Structure P
């Protein structure tokens, strides 16, 4: 293997040599979930010593408010005696640990639930087992949402959809061509366009984006997760999805790679960087709604947590904390609800997918 290449890069080059240029979505899938060399398979990428920090790691308030949201939704569901609490991509288990600790205030909720964690990383599953052992609730792990038994469900997914593989197409004179990963003449990996256009592709695009200029890039994800969420929640459940992305259909390349809390080239060191792309919340909503579920939002993360009472919770925590800790709480609050183009409160959105009979959900009451 040439010096500097990762084992996964060697595998990707072998696949390209055998079958031709690789769709960008397949490259992303291999980078993140290859069974031997995938980024998420063998590491804990979270925290100061990892590559990125998620909202639950910033402050306990994030998980606590989601726990109260889940408990309130359970009551709206009629307080079923057996409810599946599902988390997609649980990370270190921090969100669910804080959520179920806070949910103790709702009598009967913890006794009614079985926790189902959808996790593909053996390394992170080990961390979750240690982190959640003290909760004293039944916990089951699954490799996919489809493996979770059906029935009354409350689902949470924070920064999960953004890591699902994204397809891209670029508009050229003769139509839309899928973007692919190939090997340049100088031997470097590169992103190019498939030779032949995608047949009838523009007719399948959102109407507002048709007629885009040459050079425009359109991203989309497979519909399977959104359809499964809509199917599961339409009769007896609710799902809360929080992620970064855009509320309406749009054009542009949002693929990014992060290593050590800094951006890097997505083609550099495959398998060693976190690859993500913005979530298209309008596409997610349309797919889930097509299965009969009701859509709430999307709303900004800032708006959701202000409605759920994050300022009041921060004030309670600060009142009991020493001065230096109170400053940390205030800093975390500001970070979670910061507005502006790059603020977490603005960039991150929340959407709920639920059974129509549940009516308005906490944090979404003022949305149409």
Structure Q
């Protein structure tokens, strides 16, 4: 039996559920860390098989991102691991600061320390976020008050992982993906917050106005393309590079929502509310979580390193409009 050469934490999240089958298709032997592995191993292998992966290349281990040594069994067959993917994180709005930090900061640092104990680590790939990677850290108390616990904890983790990995000599890359939509062909997704929640409100005619202004840009990337991108990072990215993974053909948010509305055969709101006004209005009136408002921005992002990697790995993003249509159909037909 071949032992794993890749360890994936956060394998049951949206990104992990597409990355793991992709890695097995590329011949990698993958150890995935999940809670209650004995109960969930068969389900995870079945998911991998159903998504054109090779479950025979999977090792499902019990573990916990917040525990010392990641809570992994002492006899786990991980001596040959070269690449570590930390996709784990507490992704929700309205979290308490310490609840978010426990996973997103302390857990991320534990992954760095675990990787440092490997005999010959090739790459630690840490998932951050496209807004996170562009945010200065500064005063942490102010950061948490301004951004909310989820985004602030990811900003804090971004800097903490860089410092710890550098200090311990761990080769690393930080990947900053944009909003992840479903599979480009089937639209399948496991995530219904953020932009997905806007689409659901649009479909149910509960979106009174388009959020943001005409130049608001919320870039997206399909789950399957991001999986291929991540799989290519250890081989094609230079250690220490930050990589913004997003589809630059994403239209402005208002255009995107109008395209989705046309596909779903529902009317798009005629009115729009700028983000600055949304910030001043009470959430009970807008129906918008204040923590999502920092994403309503016209900012663009430094994609040169990601473009270079894509060229080296011969990666081309799938056509976006059909992918958006498939995703919105899946969202609205799968409760």
Structure R
């Protein structure tokens, strides 16, 4: 990459980078003796989901996969941060904690993943920040893990997945949000599923392409739930980032949500303004993958339909196959908007980014 190209990314904050746990044995180092032994006795050799199978081409670009660039902090820095001059990168570890049925085991694995990220990534490069993997199978244990990790200011977000068993606006999740707001943590909702339920409203699809294309529907449900249940009225400082959700789904969904809310607003009297206005203040979207054609004027049309250009946060989606290297943003972004997406919007969304 030339110096001019590097300069164009200088100081950027990458809001979606995926470290991959090399093996379950690595996590056992961060477990107490009971859980470490339990993993062996039960013959648990791996937790994985079909969202990002280890050896599937979609999981990592071929060059990153060959170098195992996502399994080591130094290799990720060499492949991503150094060439582009990024200021920070937020690590979202997608280890399949949310699939675990046993709430005690889920908490043990969440703790191990978070400590692995802390010691093997955050301690090795000051540019890394991270999301807390939340074991929300148990609200009490989830809150305890948020409280534990929040003491380390390098954790900037609490990480959920979109395909939960219940919509995330339900009041049983609110103690987690209270802890997050109190500690200045953002909520991150990443594409994916626990696969405890079918990923579409009509049952299980046959092919991965169907699964992936339908993932935005889970984002619809989560945004609607967070807004209509009143989460952001109860916790006015809280923001939620829809990670790897795409962008183009939001404007038509908000049109529908506004329309039907007007007709049924008596059932949610606590909603004091249009749902789209609440979304403008509290919901953010990552730019990767940017699900729109590269046609002249298309980007401007999409951004014009969003409640605010403040909603877009830069993300590379490293090392997934959607990562386009030097073309990590869609064409047609002027310098002012580029700076907002790369730096200003992430800083406004993640207050703990400025804390060392």
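A value of 36, 24, 20 was computed for semi-axes √(5λ) of the Cα gyration tensor in Å; which of P, Q, R is the source structure?
On the way: P: 36, 24, 20; Q: 33, 23, 19; R: 29, 26, 20.
Attributed to the structure labelled P.
State the single structure among P, Q, R that was used to calculate Cα extents along the principal axes in Å, for residues 19-186 alone, giving 48, 40, 27. Computing Cα extents along the principal axes in Å, for residues 19-186 alone on every structure in P, Q, R gives 48, 40, 27 only for Q.
Of structures P, Q, R, which gives -0.80, -0.94 when log10 I(q)/I(0) by the Debye sum over Cα atoms at q = 0.18, 0.23 Å⁻¹, for residues 11-74 alone is computed from the coordinates? Each step should come with its number before you reach the end.
On the way: P: -0.80, -0.94; Q: -0.59, -0.92; R: -0.82, -1.05.
Considering all the candidates, the number was obtained from P.
Readers should treat all values here as calculations from the given coordinates under stated rules, not as data from a laboratory. Keep in mind the model is a prediction, meaning the values are calculated, not measured.
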